[in-house]
Structure 1
Amino acid sequence: MKSPLLTLPGAVPAEGVDEGVAAHYGDLFREQRALADGTGFVDLSHRGVVTVSGPERLAWLHLLLTQHVSDLPPHRATEALILSANGHIEHALYLVDDGETVWAHVEPGTQEALIAYLESMKFFYRVEVADRTADIAVVHLPAGSIAEVPEGTAVRETPYGRDLFLPRGDLESYAEKAGPAAGILAHEALRVERHRPRLGFETDHRTIPHELGWIGTAVHLQKGCYRGQETVARVQNLGKPPRRLVFLHLDGSEVHLPVAGTEIRVADDGSDGRKIGFVTTSVRHYELGPVALALVKRNVPVDARLLAGDTAAAQETVVEP
């Protein structure tokens, strides 16, 4: 779904999964600074939007999600996962309940599979699941923003800012009032700085929540049964996820960033240079320079110097080994 904001001056279209919105509007670092200072907005209208309504919506979702939502107060933002039977991450939902409806935004293109799963689990519950992607656009306002929120808009407010669920037809008029636009690359740079994982970027077909630090923010360890809970409980009790998320400070003298999937090896350890992990997301940050998130084997020493391809990298612990 192509955003009308791609017609704004300087807009350069994003590629890959973020296709449909702007990668940037001509000045990547200026856009990052603006967001960090609490000004501007990010067009996230390519993301999927799913709603769940009905009197039993929270009780029903509580049975399916990793998060405790049965008593979720209105307007309190949370996030949750849906796992496979083996505990691997299949969906990530960023949601809020407005008192009548649960609003969630998800990764672009994942809403159809998510809705198919939810529909298969309705049984006799009084709930209605709807794909609202065609008529609702997500807009992100950074923390500290004083931009006006239209009356009646569903809002997810978090420490990182507010996600607005706007009528898609209002997107252009709202952009005129919300301040300078920042592209998805600026949004991603701040996400990486905050060590925040993203489905499809930090995850693969075998990722479990403990590896990414999603325990606590998206997984509630004291709630009842849900699909994949056995894996979560086992890893929580044993304390040994097979991999762990790390933050990398990359050698700034390199012209090119290591792309997602670039192999990571331990530098100068006398080994055979075997792969111990891979880059998941790499960005250029306005203050930190080139940085990345990566998944490495759990037993890699936290002080080991690494190589991301041919690029030297110093690691910062995100998930403790």
Structure 2
Amino acid sequence: MEKVKEKISILGAGSWGTTLAVILAKKSNLQIALWSPFELEVKKIRDNQENKDFLPSIRIPFNVDITSNLEIALSNQIIIIAVPVEHLRAVLKRISDARLKLKNKIFISVMKGIEIKSLKRPSEIIKQELNISPKQIVVLSGPTIAKEVAKNIPTVATVASYSFANAKKIQELFKETNLRLYINKDVAGIETAGALKNVIAIACGISDGLGFGTNTKSALICRGLKEMMRFAKALKVSEKAFLGISGIGDLCTTCFSALSRNRYVGEKIGKGAKINSILKNMKMVAEGVTTVKSVYNLSRRYKIDMPITKEIYYMLYKNKAPVAAVKDLMNRPLKVE
């Protein structure tokens, strides 16, 4: 008798959502549904058996059910949410409106950002909108460039939850794939690190765009990590996660990889492009662009010294010249490390 397959849903057919569908579909004991709210996008992916817009040249296995029917996607017990943070609340409202029983479901957040209006992390938004127990939410984060993971390149990341059993279940879910997961109980730390590293990646991209070298980028990573940890301490978030896979591990990947969207945005800024023009020509979402506004607002509220973040905010939202931002950073009062 054939064993019943475990059914997994992925909400969001961007590069990361599609990648997770691809790697999980390789496991014979899983049945995967990949959901997009756009019927034309679903048709295009089905026709090509490939997500040409977000994950070109990667074949999607035929056992992935690509759908725009949200109720079908929500019928599964494990639901991975892989939509941009700025669209998360709207998707969750659709889930809530469906009036389905959510009590026994596990929701995995694979998003990295902080909502501008509420200044909340993704797991907080999920709990608020779906009115579920925080133990039903698992956060997955780490140095995970989608194209590399999709190409079966060995990768590690972290899963965190207030429920060890649920974190363990998701760790086992990815067993025997190229994505090796470590368990961590610090949900707030993992999410905060994942959001803040995108801001520093933009800074490193600006450095690249200005033609600076590894000295500058290393300085930005070191001082950027210091800002991230200062932010965490002010918000009473444990700093330990910032020294792990989802902290400095993800920070290094995002700051150095040519495939990093946030680093790319920064590079264009450094070369003189304007943010609206950059975003207009990007199909993928660079979460750091909105996150920097959230982090800057929080830094002002809690009086946190974050000079790199402040300069990134002024370059993106106040049209400050990158050369002027660099000058102001270098001419700050001298201090002890």
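Comparing structures 1, 2 by mean count of other Cβ atoms within 10 Å over residues 46-53, which one has the largest value?
Between 1, 2, the highest calculated value is found for 1.
Using Rg and Dmax of the Cα atoms in Å as the calculated read-out, with 20.1, 62 as its value, let me know the right label among 1, 2.
Among 1, 2, the structure yielding 20.1, 62 for Rg and Dmax of the Cα atoms in Å is 1.
Ranked by volume of the Cα convex hull per residue in Å³, for residues 6-109 alone, which of 1, 2 sits at the highest value?
1
Consider the structures 1, 2: one of them gives -5000 for helix-only ellipticity at 222 nm (-39500 (n - 2.57) for each DSSP H run of 4 or more, over all residues; to 500) as calculated from the coordinates. Say which.
1
Match the computed value 15 of relative contact order in percent (Cα under 8 Å, 6 or more apart) to one of the structures 1, 2, and report its label.
It must be structure 2, since only it matches.
We did not get these values from a lab; they are worked out from the coordinates using the rules stated. Values in this document were obtained by computation on a predicted structure and should not be read as measured data. Cβ atoms are built from the backbone, for glycine too; each structure is taken alone.
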